[in-house]
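Next up, some structures in structure tokens.
Just so it is clear, none of the values below were taken in a lab; they were calculated from the coordinates. Here the structure is a predicted model, which is why all the values come from computation and not from measurement. Cβ atoms are built from the backbone, for glycine too; each structure is taken alone.
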Structure I
Amino acid sequence: MSAEDRIREYYAALRDGEPLYPFFARDPSVVKYGITEKLTGYEAIETGLREQTETTEHWRVESASLRVVERGDCAWFADDVRMAWRDSDSGREYDFDSRWSGTLKRRVGDDGDSAWLFVGMHVSAVPDGPLSD
């Protein structure tokens, strides 16, 4: 599986309400910036993404220009993403144009299988207006 495949798999898991924390490296140095939060370390990311999955629904994630570079066991990416969801507690709908970027590292498990895992991710909302290069 390529790093690009792994990123697209993450998008699909988000749409489908599946757990997202397994996509991140189990490391205290991993960081995930979201639109409203910063999660540092695997435990914080796991807790934050569990809560997100439990309190949101009807996700739409539309990748507009995914760019991925792989170099050995490292990869980095950038994308313009239209994302929308519903807060299941309040019923409020959210809809954003956003920018995503991050870094992945290929890790080999005890079973010898390798997987691309996020070691850094940054998601930010785009101010009013269209996405541009």
Structure II
Amino acid sequence: MRKGFTLLEVLVATLIMGLAVTGMMTALSTSMRNAARLTDHDRMAMLARARMDELLVDRTLPLEAEFDGGFDPQVTGGEQAGYHVAMSVFEAPPQTPPLTPVLQRIVLHVWWKQGEKQHGFDLEAFRRSVIPAAPL
């Protein structure tokens, strides 16, 4: 009686091992793509939060305004990225005289491009502001 494996058994075992390795490589590749995508989202979320913090403390900005800006490609991982800011009075008493406190809404839309595809999300914040005095 001979001990060992037949050629058929070796081929079947090799086939099973090949399928298992192929499945693991596919899962690893998908995982790496998702990790890269999440890294970009995380990077842009941090940049958006920093920009929103700057907007919230900048008292020189008007009550109602819209403007666009861009992020330096060195901080975005080389990707083209920017933002759009919309500021408006959210809540104010009727016929507000100057120097009346109001609630100001700030909406920050951040966008970036990965290849040909554009991604984006919005951040929204509120801050207490004052109706400016009329110029002299």
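For distance in nm of label points 7 Å out along Cα→Cβ at positions 5 and 85, find whichever of I, II sits highest and give me its label. List each step's numbers first, then the result.
Values: I: 2.6; II: 6.6.
Structure II comes out on top.
When distance in nm of label points 7 Å out along Cα→Cβ at positions 13 and 117 is computed across structures I, II, the figure 4.2 traces back to II. Can you say which of I, II returns 2.6 when distance in nm of label points 7 Å out along Cα→Cβ at positions 61 and 77 is computed? Checking each candidate, the match is II. With relative contact order in percent (Cα under 8 Å, 6 or more apart) coming out at 18, pick the structure among I, II it was computed from. Going through each structure in turn, the value belongs to II. In this comparison of I, II, the computed figure 2.6 for distance in nm of label points 7 Å out along Cα→Cβ at positions 21 and 125 is attributed to I. When distance in nm of label points 7 Å out along Cα→Cβ at positions 29 and 101 is computed for each of I, II, the one that comes out at 2.0 is I. When helix-only ellipticity at 222 nm (-39500 (n - 2.57) for each DSSP H run of 4 or more, over all residues; to 500) is computed for each of I, II, which one produces -14000? So the calculation was done on II. If you work out Kirkwood radius over Cα pairs in Å for I, II, which one comes out largest? Of structures I, II, the maximum of Kirkwood radius over Cα pairs in Å occurs in II. When distance in nm of label points 7 Å out along Cα→Cβ at positions 53 and 93 is calculated for each of the structures I, II, the largest result comes from II.
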